[in-house]
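Chemist: Listed next: structures, encoded as structure tokens.
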Structure 1
Amino acid sequence: MILIVTHSNDLGPDFVIRHLIARGKKYLRLDTDKLGSPDCFFGAKSTPELHINGQIVRRADVTAIWARRFALPETLRRVSPQHSDFVKRELGVVMDAFLEGDLSIYQINPSSVDRLAGNRIVQAQRAKQVGFATPDTLVTQDATQAREFLERHKDVICKALAFGRISSAPGAELAAYTSKTSRDISLDGLAICPALLQEQIPNRFDWRITTVNGRAFSARARFDAQAAHIDWRQEAQSATNFERAEPPAIVVDKLLHLCRESGLVYGAHDLIESESGEFFFLETNPAGQWGWLELTIGLPIGSAIADALSEHS
């Protein structure tokens, strides 16, 4: 059985599920926001097991796991604030025992791999090791260092160290997007939180290259796409601003090498092509969105994920 781990509001799995159905593969969708209720919980007897809608799934029944997305269980809303962190940890421990306890189960991607591969400091170091150029970058809480960095470069951007969700409360969603930083910006916030500052490279194209199990699916922002923001995710028409394109083979080779070194089966990689044609690695999201690329320009990423899972079912 293939286990798909996600949440109720995630449409991404549907792209893969239709391929699994066409292949006659047995699968189970686990919406993690439903965990912790009598109808959906992890437990253990001799081995970890999942109880879901009256069905008991033992870890031995699962041959492949797609750890697509995680969400906080809705049941935490019924827990007093002083107990919330404890309950969340307890739920997490039994889930980890099921998902991570047997290393022989094929995963896209293991959470232990995601944690480091998604770390923007670690991934930049690994990208350099496989031969990518990267923008000059500073991570610091030292205001003097930050001010010197701002003075040294003509243009500087700031981005979150982790992927930039600040709040996911219903009606109050807030995200930290990559943004341009002025030289006179207040640096008082560094006293309590580190910042990632990065030299802004004048670019000709933004690229999104998605890799799945050794295959690459490439798209770049159209040359005529109008951009009002540094971060293309903020554009109103971002989903239709990309076109199919093939980067130089050496770029794909480096990305696949990076995935092997990081243990990633799946990765969504953002790069820029400079005005001189040089490719700069920006970041990898081990669980980045890709459905819009399948819908708008037909990149068969869902089929590739289904292929990888099916090989182990």
Structure 2
Amino acid sequence: MKPTPVSIEIPALQEAYVAITATDTISAAGRKIALNELIQLRQQEDKIQSGNDQEAVHYMRVASRRTRSALSLLKSYYKRKPLKSLNKGLGKIADTLGAVRDFDVLLIDLRGREDEALAEAITSLEASRIRAHDDLTEAIDGRKYKALLTEWATFATAADDLGDVAPPTPIQVRHLVPVLLHEQLAAVRGFDPLFEGELQPDYDTMHELRIAFKRLRYATHFFSEVLGSPVEPFIADMKAIQDHLGRLNDLVVFGQALTKLKSKLDAPDALDGLLNTYQTEAEAQSSQFKAVWQKFNSRTVQKHLADSLLVLR
């Protein structure tokens, strides 16, 4: 007997979704996270197909990346083979979305400078963005994407993996989330010795730190429903860090993209001034980060996380 097909239609997905509770098993909570992100992603598809909605591309990309992050965070609570297949599909659509998003972010920056010398570069990037967007819409229309949605929905609505596990094995959200969040926090704070004294980490290290912060922020976001309002100050603290590191990463990526673009332009020297500006801004952003980092490592900020975890008692 064939299993009943899982619907990927938004109303059916919304009807299946139930908020995470503190007494959910961690595996059930992970499936709820995946289902919520699937709903968020599907709600952006029409906006992308019907035009060049930049925010829709951004939100869709975030949904795919959050789901991958959740699967990575909770992978030990699921069978390996289904997770590997789902992650592969998520990675491909995330890359396709990322290609469009990268052009959007760079073009926003260039247009905002209102510099006529950048006109040729903007025209070239706009043409590349159109091609990337065409690839995205083609992918969304494709068979592989529909298969990914079905695989995603099947995972997100499947039976609880830990439903028959008996105490005293810790399986509930309220027991495991403090451990999971502190593990992600430890991964972030492990960078602390790299900022001691006059040390200044290079851009690659700062990029790794940005990813570690993103994982911590995603993990906190996943369980914000059960952590309640006490977690909001901690999320705000992380946002300030992520904004700073995100801008630094953008400046580095912008410089790399424009350096690559120069060889395709009739007047490549027109980009030299902006490339110097990006380099100067990146150096300033990097040197100013220590103050932001010290604030995050303060007792006040760490207490914000501790207060939110008390809700799970």
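No value in this document is a laboratory result; all are computed from the given coordinates. Source: prediction; values computed, not measured. Cβ atoms are built from the backbone, for glycine too; each structure is taken alone.
Chemist: If Cα extents along the principal axes in Å is calculated from each of 1, 2, which structure is the one that comes out at 61, 47, 36?
Modeler: 1
Chemist: Now a separate question. Among the shown structures 1, 2, from which was the value -8500 of helix-only ellipticity at 222 nm (-39500 (n - 2.57) for each DSSP H run of 4 or more, over all residues; to 500) calculated?
Modeler: The read-out comes from structure 1.
Chemist: Further question on the same structure: Check the numbers for distance in nm of label points 7 Å out along Cα→Cβ at positions 58 and 298 across 1, 2 and tell me which is largest.
Modeler: Across 1, 2, distance in nm of label points 7 Å out along Cα→Cβ at positions 58 and 298 peaks for 1.
Chemist: Quick check for you: by distance in nm of label points 7 Å out along Cα→Cβ at positions 18 and 242, which of 1, 2 is greatest?
Modeler: Sorting by distance in nm of label points 7 Å out along Cα→Cβ at positions 18 and 242 in descending order puts 2 first.
Chemist: 16.6 is what came out when mean count of other Cβ atoms within 10 Å over residues 34-41 was calculated for one structure; which of 1, 2 is it?
Modeler: Structure of origin is 1.
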